[in-house]
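Just so it is clear, none of the values below were taken in a lab; they were calculated from the coordinates. A quick note: this is a predicted structure, and the numbers were derived from the prediction, not measured. Cβ atoms are built from the backbone, for glycine too; each structure is taken alone.
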Structure 1
Amino acid sequence: MPTTSYPLTDDQIAAYRTDGAICLRRVFDPTEVSVLRSAVDDAMSQPGPFAQDFSTANGGGFFADLFMWNRVSGLREIIVSARLGEIAGRLIGARQVRLFFDHLLVKEPGSYEPTPWHQDAPYWPINGTQCCSIWIALDTVTRDNGLVEYICGTHSTGTLYGPKSFHGDSRLVDQDLKDLPDIEAGRNDYSIASWDLEPGDVAIHDFRTIHGAPGNLTAKNRRRGLAVRWIGDDIVYRMRPGVPVPMSESLKMLAPGLTDGEPLDHPTFPVVWEAADR
């Protein structure tokens, strides 16, 4: 299990808190990337009960799965680690950090459908502000094969937008939230950040930051991304309309008895890092 700290700087923390997204280079070394790739192969060969296929009839495969760390040892050894927990904790300003869940997102060559612009927060049954995603690149990632783009500053506006189905239909609805603006029609109106990534690099974003990704337009370059979601001190459970079935059902199975307004104090969400002065 990785135990070494990553040399996160004050400038990087400030940039994250201003923009709602940053990139960190070489968080994982080639040996760790190899372990993660093997673990992803294992996870994809035996999908869990919450796996989803977002593939379309006209394109390549788009596979997703979540809550894999407790059944795939290679993932458990690396992602349930003080290194990632400390990065998350220092960025979000938490004194105690829990692993929320891991989320595999694989766009195969020819998976042309984009990931729609969205915020993560409306899809997840939690309230609070201290939550981030650490998106680990397991392949070289460019715009051609689906790098993620982030709209800077949208995490701090106080506005949440309704969830949008990745299946392209209307199965996710939260009538209390308004629709997201047409960002593609007005890209020049926004400050959009993105980074080409090499295996072992990570992109990190606040769960309220608007983000999306183009499809994988290449003929042979996979885009394997492993997103690890982290929560801090102020996060509490709150089921909301529009939470996708795989998420709601997984929590019923893995963490029964969660109560609205209460912290996610359950073994499914282990404490991974605590501040030294706690």
Structure 2
Amino acid sequence: MEIKKVYAVYFSPTGTTGKTVTAAAEGTGLPFEKHDLTVRKTRQAFQRSFEENELVIAGLPVYAGRLPKNLDDFFSGLKGNNTAAVAMIMYGNREYEDALIELKIKLEERGFKVVAGAAFIGEHTFSKKIAAGRPNTEDLKIAKKFGKKVIKGIGKTFKGKLTVPGNYPYVKPGFDPTQPGGPLTTLGKIGTAESCTRCGLCAENCPWDSITHEYPYQTDFTKCLRCFRCIKICPVSARILLDPKWHDFVPDFEKWLSPLHKEPEFFYGE
């Protein structure tokens, strides 16, 4: 099989997943398109049927050991026709648990043949001290080498079934903001400072529409996945964490994860 074009398709609230998937696409050496499906209206508008001579590199972050919830519209716009695909996940230096196998299964359900998978490390959403600055220059070089290896192996060395770590049925429940008492449902609630200018940038860019243009200083925490995209993009730093429990939690979290240095992992169909 000769691949003619590559598509980097990703969900990346803070940009780390997007950088890495794009680097892998660049590494193939083929013409490629980027499709950032982070914002809901973009996901809902995206519809693409991919052909057998194309390669899709799909990337998503890990939230509590699973893919982010409420992203059916990310996958519904993707249709494979025995199209080769790469499953890439980005995690914050803890573990990726069932996320990679979940992405593989979802792509297969949409008609893709997943030929390779990868798990990369990105700076944790909750703290700049955890996996600080990652993906760094070396990580992106590795991602490019991965893309090069994938394109050389399709139809040659990667012929059989791909096996990746994880459990199916899934063991990890992931983070679901609609479930009271679940992981993080009582932590990370975001407030708005008086400096808010009501510019609406947070509402425009919220991946789950948990912020509205009418009331940009409010957040619907039954939708909010604690991705902190709104905090990172606010031009006047008005989106802030006010929850005392959060500020008690983070230092211990940093002590646990900051000393670790994990390396990317790769998996290929045999």
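Numerical summary
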read-out: Among 1, 2, which structure scores highest (criterion: distance in nm of label points 7 Å out along Cα→Cβ at positions 112 and 144); value: 2
read-out: Source structure (of 1, 2) for FRET efficiency 1/(1 + (r/R0)^6) of positions 40 and 248 (r between Cβ atoms, R0 = 25 Å, to 0.05), computed value 0.55; value: 1
read-out: With Rg and Dmax of the Cα atoms in Å derived as 18.6, 59, matching label from 1, 2; value: 2
read-out: Top of 1, 2 by distance in nm of label points 7 Å out along Cα→Cβ at positions 56 and 80, largest first; value: 1
read-out: Winner on relative contact order in percent (Cα under 8 Å, 6 or more apart) once structures 1, 2 are ranked, highest first; value: 1
read-out: Test item: helix-only ellipticity at 222 nm (-39500 (n - 2.57) for each DSSP H run of 4 or more, over all residues; to 500) calculated as -8000, pick one of 1, 2; value: 2
read-out: Given 12.6, 40 for Rg and Dmax of the Cα atoms in Å, for residues 72-127 alone, calculated: source structure among 1, 2; value: 2
